[in-house]
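**Student:** Listed below are the structures to be examined.
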Structure 1
Amino acid sequence: MIRVFAKWYGKWKYVLAKETEGAMHEWSAKVAEKNASMTRDLIAHLTKDADAMEARINQVVEMEEKGYWECENGHESAAQFNEGARVDPLTDKCDCGAQAKFIKRETMSGQEKYDSDKDRKEAEKMLEARRAEIASQEKELENQVATVKYFRGQSESSRKLAENLRKV
């Protein structure tokens, strides 16, 4: 009698262990899924920042070629005086009251050109680093997705074994 009870108890204990194991794998898959979701959001944010950075680099290059006004407070205006620009044509002052200066690549001194090129190259290096970070995050995302698949497979395997044990 005790053997029958022990056999029955052992079977259900094993089934419970496999169901518990399957549930733990399912929870692990959910955690990995959450991490993957956070990584996707980070990639989207980094990509948006990198695209904005690249657009700004291109914008500054274009502005330097065409010419633009910049005040002492850093406000920029690409409009000409007669087009209702923020800069007052009579006093070369910005709307904020600061003195404005017309900047154009062909009128820059050698030092100004050097500084402009240096700043652009630094910005391009930062952009390249941001793109490399995005690539590494994408590889991390691939690993996280693989982890989700692994845990889901383990969970399914444990539950399938538990189901087969119930039928025995």
Structure 2
Amino acid sequence: MSKEARDKAVARVGKALYGSLWVGTLADLEWERAGELGGRDGAPISLPMDVRSAKDAALACFRTHAADIQVGQVLRWLREQGIDCEAARFDADKFNLWFKKAFAAARIPPKEARSIAIRKLLAEGHQPGRGGNIPLKRFCVMVRAECGMHCDNKTVERDLKAIRKAQ
């Protein structure tokens, strides 16, 4: 199997274990920003003087560190469960059977699944609506594809508004 199949499996388990706290994969921009600042290892960094740049830098370093911890923990736990996580030997079919059995009762609620998808897309740099870089309707389609759910645009817009308000 491939590294891609293994990474998708890790993301599924991560979302199931961490819920809305799952950081998941980082946008390339976040990863590069954290590397430029020396913040990939969780060490303190010197933040830029302007507030917006400081916020972006701090968030990139935090998410990088959190993602490293979370992915490492998930991989370790999967090995303890008897799942071979080496990309070349990863068996997606075996994993899917195990996952359905292990997480039968731990299904992510729909609102949380949408929130995870919205946060991920925002972190990847997709900014919907007026002043953004993508039309709101297209963003709603992307959210539905990411979380695998069927919902109307108003539901996604309501969730997006709540997430932006909380930030």
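**Student:** When you work out distance in nm of label points 7 Å out along Cα→Cβ at positions 61 and 141 for each of the structures 1, 2, which one comes out largest?
**Tutor:** Top value of distance in nm of label points 7 Å out along Cα→Cβ at positions 61 and 141 goes to structure 2.
**Student:** Consider the structures 1, 2: one of them gives -21000 for helix-only ellipticity at 222 nm (-39500 (n - 2.57) for each DSSP H run of 4 or more, over all residues; to 500) as calculated from the coordinates. Say which.
**Tutor:** Checking each candidate, the match is 2.
**Student:** If distance in nm of label points 7 Å out along Cα→Cβ at positions 69 and 125 computes to 2.7, which of 1, 2 did it come from?
**Tutor:** 2
**Student:** Using relative contact order in percent (Cα under 8 Å, 6 or more apart) as the calculated read-out, with 41 as its value, let me know the right label among 1, 2.
**Tutor:** Source structure for this number: 1.
**Student:** A further question on this structure: Tell me which of 1, 2 gives 2.07 when you compute Cα Rg over 2.2 N^0.38 Å.
**Tutor:** Going through each structure in turn, the value belongs to 1.
Quick note: the coordinates plus some simple rules give every number you see, no bench work behind them. This one's a predicted model, so the numbers in the text were calculated from it and none came from an experiment. Cβ atoms are built from the backbone, for glycine too; each structure is taken alone.
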